[in-house]
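Structures given as structure tokens follow.
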Structure 1
Amino acid sequence: MRRDRRIAAQAPLGFAAGLPLYLTGGTLTAWMEESGVSIQMIGVFALVAIPYNLKFLWAPVLDRYQVPLLGRRRGWIALFQILLAGAIAVLALVDMSNDVLGVAAAALCVAVLSASQDVVVDAYRTDVLTPAERGRGSGLYVSGYRVALIVAGSGAFLLADVISWRSTYLILAGLMMVTVVGTLWAPESTSTKPPPDLRSAVVEPLTEFFRRRGALLVIAFIMLYRVGDAAANHMIAPFLLDIDFTKSEIGIVQKGIGMAATIVGALIGGLFIDRIGVIKALILFGLAQALANFGYLVLAVTDAGLGGLTAAVAIDNICNGLGTAAFVAYLMSLCHRRFSATQYALFTSAATLLGRLLGAASGFVVASYGWAVFFGCTIVLAVPAIVFLLLLRDEWQAEAESGHSDEGVLADG
């Protein structure tokens, strides 16, 4: 019973982790577009997400200390969920048209709290799931995450067509508060002794990982695997608005059908990962993911209409769900449970760094060369990681098969 609950709990925790993301990303950029903010400034707002790349800096504090209630991981998760509800409400009340700096400050606060919640949710998932449960657990986590993106994406767009963006954000702030219930329901992970002091919490996770054979190559691969998608995602909502799709169409197709397709992809991916192994899944799903943005390129150069939008979004998001489930399971396999918050934060920070930096320049690329060139570039950006993985797959497969859940998949070198 407890085993089933610890796997099932990944879905509501994934929902809580996913809800704030679009509120400083795609949904926020659509609100900015309608408020008359320039496309260059919208592009620069990709930097608001930088805390997701810097969260490893404060992750050792979350590994070393704990909130007095609910245990080592769940206490922090509940606290961040409560703070996030307040920060999203503040973002809702800032004047979007006349106070861009205020919007940036509020969005940055949401991003910092959301990144902090991610650190502990990722650590909890790594701690509580056994290696044989990681595929299914990852699939449920990604599914919950994507349901939240439907709510904060499709739901927000549909609500904004009826009420206002401000009221929509206030409703979502209230929903963020409700996610505390899922945290209370989740079982506490098996107790693992934390680092004895803050210095150890900072130093030991890094030394433990970087003494492993091939550690630098792993970091390079992590940085490259999702770079094309990360660069594209920031600009998809402005792109669809720019080519004259309505908010309701975007909400139903891109934020609704698309996210449902991602859930299907993640659940299928989770089942296959436990059967074929993480490395093979990374290769197969990565190849599919590499071609995912081609549909948006077609939309940029043709008048494909609503049918073309639906096909492009469905294919893109199924492939995205497959690749994400494999990638999450892979990152979990790299973590030592004693330092799971810090190590997972380091890996996820590396995973999105290049994409976020390129996303900051995306508006300038679009303004200078157009949407077709931009999406063509995102396809090309996905190629190096696949080549990298194909060259190293035999060595990494052997290491994954010989690894231990408490030590990561790489053998000590």
Structure 2
Amino acid sequence: MLDLTPVKPSLQKLQAVEAELSSVLIEREEAIRAAIIALLTRQHLALIGVKGAAKSHLFIELARRISPPSGTGLRYFGYLMTKFTTPDELFGPPSVKGLKNDEFKRITTGTLIEAEIGFLDEIYKANSAILNSLLTIMNERVFFNGTTQTKVPLISLFSASNELPQGQELEALWDRTLVRLMISYVSESGFSKLMRMMAQNRAARSVPQTLLQTELIALQQTVEQIPVSDFVIGILEQLRKDLGAKGIFLSDRRWGQSQDVLRAHALLEGRSVIDEDDLLILKHCLWENPEHTTEIGRIVARIGNPLNSKAVEIGDQAASIHQETMKAQLNGANDEQKMNAAAEGATKLKKSFGQLDKLHEQAKAQGKSTSRIGKVIEQVQQMREEVARLVLN
């Protein structure tokens, strides 16, 4: 078994970075975990969803917490794309000196070519001239500057969009983005936390936890050494068959890279082996349509751990109950109808919570991991508290 002792201090720092970001970016735990996994695997991440949901803020905060000895953070390049964005804006303007010598060469200082973390907002507005260079940068980490082939230091390209990519010309870019998440605005309870946090004195906040770039590299190397067992390979084989039966087909490259994601997730959990609880992260890697995410989560949970599968199913049902209850508060004709809807929702969520509690005890009795069920319990408890406030009011 791989010994994690040499990187344990670095891993603890990275876990602290994750916890700190989760405390200041409300209801963005999954996106934060996904961004860290992208860094550990040198892969790319896309966040799809509404404007003003702290997408760029997440990436900036993460970049400044991975710090070289100078303390300046990873070199970061961020840009808002439009259909009029030109290659000059991302890769640098042509060198006048080079043009005088009949040589086309860009001045890349301060551009995406020199960044270690890149963030392109509304990336799917990129034109073909930009796309061709982006594909090479993302896959081979190479930029063709005139006749010169330049290696780029990019670790991960983070991107965001308000909509999914449309058109065949974006398929290659989409496939090179291994980790994908749909995000929305914070919930009602999350909004309260967000407002309270923003009202606090920013100057009084503690110095952010950081991780040396050399420590990140050591963790990346450790991820590569975590073994993928025959058990995990068997699950991936079965998962591919089950997804194919649902009409979901993925590239061989994506399936191969998914192993690295499992390795990175195991390391973040403090383990040197992949177990069944790591498998659910694949729901952020294997979908083409957002509607696939829930189904993939259920299939993965069922194959890896039936108890987890049942917990995910109950969690999904609870989320639907919560959504309908909150919707009734907006659409209810009068206060009595709103109160009745809230009381009914509270009763149903209490039942869901009880079912999850039984699953938790069953998993403990069978000697299985309870972390996934525990997370669903936390989510449902949060829903219960939010609905309970409606009843009390």
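Some points to look at:
- FRET efficiency 1/(1 + (r/R0)^6) of positions 94 and 374 (r between Cβ atoms, R0 = 35 Å, to 0.05) - structure with the largest value, from 1, 2: 1
- Which of 1, 2 yields 28 [relative contact order in percent (Cα under 8 Å, 6 or more apart), calculated]: 1
- Highest-scoring label, criterion being FRET efficiency 1/(1 + (r/R0)^6) of positions 310 and 342 (r between Cβ atoms, R0 = 35 Å, to 0.05), among 1, 2: 2
- Which entry (1, 2) yields the derived value 5.3 for mean projected area of the Cα convex hull in nm², for residues 86-165 alone: 2
- Source structure (of 1, 2) for Cα Rg over 2.2 N^0.38 Å, computed value 0.93: 1
- If you line up 1, 2 by mean count of other Cβ atoms within 10 Å over residues 14-21, the top spot, with the largest value, goes to 1.
- For the structures shown (1, 2), mean count of other Cβ atoms within 10 Å over residues 118-125 is largest in 1.
- Across the set 1, 2, distance in nm of label points 7 Å out along Cα→Cβ at positions 22 and 174 reaches its highest value in structure 2.
- Entry that produces 16.0 once mean count of other Cβ atoms within 10 Å over residues 126-133 is calculated, selected from 1, 2: 2
- Winner on distance in nm of label points 7 Å out along Cα→Cβ at positions 238 and 262 once structures 1, 2 are ranked, highest first: 1
- For helix-only ellipticity at 222 nm (-39500 (n - 2.57) for each DSSP H run of 4 or more, over all residues; to 500) computed as -18000, the structure of 1, 2 it came from: 2
Coordinate-derived values only; no laboratory data. Note that this is a predicted model, so its numbers are computed, not measured. Cβ atoms are built from the backbone, for glycine too; each structure is taken alone.
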